[in-house]
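Derivation of every value follows stated rules applied to the coordinates shown; laboratory data play no part. Because the structure is predicted, anything quoted here is derived from the model rather than measured. Cβ atoms are built from the backbone, for glycine too; each structure is taken alone.
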Structure 1
Amino acid sequence: MSTRTALLQAGFEVVTLFSPEHGIGATAPDGSPVADTTDPLTGLPVRSLYGADFRPTREALAGVEALIFDLPDVGTRFYTYIWTLSYALEACAEAKLPLWVLDRPNPLGGDLGAAEGPLFDESLPGGLVGRWSIPVRHGLTVGELAMLWNSERRINADLAVVAMEGWSGRSSWPSLGLPFVPTSPAMPSYDGALLYPGTGLLEGLSVSEGRGTVVPFRVVGAPWLNGARLSAAFDACHLPGVAARPVSFTPCSGRYAGQCCTGVMLHVTDEHAFRPVATGLRLIALIWMLHPEECRWTTYPTAANVTGAGHFDRLVGRRDIRPVLEHHPADVTTRIADWTDPQGWPSRVHPHVLYPVGSTS
């Protein structure tokens, strides 16, 4: 049962629904503007937060006594739902409305020792792929992020987080025994979510990251890419917890739709040792090294970035990484540790916002 249906059946007066990117049913294509609509389950009006507005307006909040945030996350800084949360925090603080966050698991787990930078450079126009200085793989739940931001950014919203049962600070998705419900059209599986902090970076490159296939973010390729050579070069790097094999695929939508692409499929062999951001950066460097004539940085137009300019910089969170990948890809091996350093992120996260390790409620 959906939260909105459960609230109505419990006798609450639900007056308005708000939808993030991908819409109320999580079916709209990546980056496509979402229009206001009517919810087919309840008949309630739905106000889009991924179109003309990215935050609830005062007019939309008029007559509302409290706002409930009930969205999943995939543990990656450039997944847009957490930034919709950031705007909701600010809007509720300004309107003096309570915000209740119904917490959800982080599929990538809650081990802050596995966090991976870069931290987001706040001078970049990130919008809904980054606003504030957090790592690409942050290791927090949406509730923990809300509490951190409310304190650290001095938003001072009237915030309440409804905690999960059975989640500890080091839980991993497989240990929960829960089905993975697709969070958006291109995030249908846990395996894709596990790779997404790294392979999501390839949205800024002239390759397919698997959108329009049944394995998005698990395959990477292009019509001009030599998958066998890339697979061999990748495995020769001996990256922890991951292996590659050559594949061919034909996306039905997205980049290279209808064209046969050759490339690699990544397989995570040890989720605890695997470092997705470091893996994604190494993969990009290898593609540049093997195909310097064909490889290009590309725009990625979305409702939040209409021109699509600077997309890779916004995803990775820094301006200085792209030139090295393009012009000096062989140097990446010695730079990745610095790039992915979360720079004291675990110490920034005050224990009062975290689920205790071993907690059950």
Structure 2
Amino acid sequence: MSLQARFELDYPGFSLDVDLELPGQGVTALFGPSGCGKTTLLRCMAGLSRASAGRLVVNGETWQDANAFRPVHLRPLGYVFQEANLFAHLSIRRNLEYGLSRLAQAARRVQFERAVELLGIAHLLERRPAGLSGGERQRVAIARTLLTSPRLLLMDEPLAALDAARKGEFLPYLERLHAELDIPVVYVTHAPDEVARLADHIVVMKAGRALASGPLTETLARLDLPIRLGEDAGVVLGAVVAERDTHWHLARVAFDGGSLWVRDGGQPIGAPVRVRILARDVGIALAPVQGISIQNCLPASVDALGEDGHAALCLARLHVGRSPLLARVTRRAAHALALAPGQPVWVLIKAVALIG
């Protein structure tokens, strides 16, 4: 299963030229600064912008190539914009039924009750859009889109209009969609926290080109990318809750290569979670260290050294088992430790963000 997207498009002062093969399931994040071409690429995939040279194949079904162009209204996709664009004169229930009415009964893959439950909007059904918060309106918009039973879901910065508090309330609903629906999602964002929490695959874009495309953890651990998730380089690892220390309100999460103690987020034993480890929170030692406050100390090996944003600093890519980490250290420290590829070391991880 895969998405094949090849587009060339020229505007005055801007051109798009991408050739991508993306996973046909999970969430692919298009990440990069404003004006880099993320939304233009999304519009090409939707058929809203027609590229001079374009090809789009969605899980084996050709929507566009040199010989055919399926118009947007014939592409079985859902498109979620920054604004909810609900019908103000209709109740939430009627807004949702509008999305459902576009399909024959036999073609409905997502049922009304399922969409309402996934987005947590049962208590809103008899209200009008004007009485809803921005986050509530956006949840309704996503539910309405799901009720069209799309085979591809395109989301263009759906949280951009929300403040930090509303965004924090909204993200768990997107995580549920990610976990429970088998619909590939292409998600445009410039927000590192959204990438870290939602993405399985990332396309890093700049000036209409894809600088990198690959699985999230591997791509974030690359040392050659000029764009990282904000100023804070780091990785996101998939893990499982393995143990809980109720006395100290901590949980031990296990990943491929070891385990880490983190703040207890309340997830049950065995639950899959993500952890984000920033390079600034990783130290390197030549031997196990005792008698310090840092509780996470794991054996690792140096994989490579690379440039950082300041001449005094460098980034070290390490592996703990098969899991990559990044550590930000001074060049003087790297010289004193004689860091080199293949060298066995110990990593001291000061802080780990459990992100769901």
Inset, instruction - Rank structures 1, 2 by distance in nm of label points 7 Å out along Cα→Cβ at positions 258 and 282 and report only the one at the top, that is, the highest. - result: 1
Legend entry - Value 9.2, calculated as mean projected area of the Cα convex hull in nm², for residues 202-329 alone, assigned to which of 1, 2: 2
Inset, instruction - Output the label of whichever structure in 1, 2 has the greatest value of Cα Rg over 2.2 N^0.38 Å. - result: 2
Legend entry - Per FRET efficiency 1/(1 + (r/R0)^6) of positions 74 and 122 (r between Cβ atoms, R0 = 35 Å, to 0.05), the highest-valued of structures 1, 2: 1
Inset, instruction - For the read-out mean projected area of the Cα convex hull in nm², for residues 114-289 alone, a value of 13.6 was computed from one structure; give its label from 1, 2. - result: 2
Inset, instruction - Compare distance in nm of label points 7 Å out along Cα→Cβ at positions 218 and 274 across structures 1, 2 and report the one with the greatest value. - result: 2
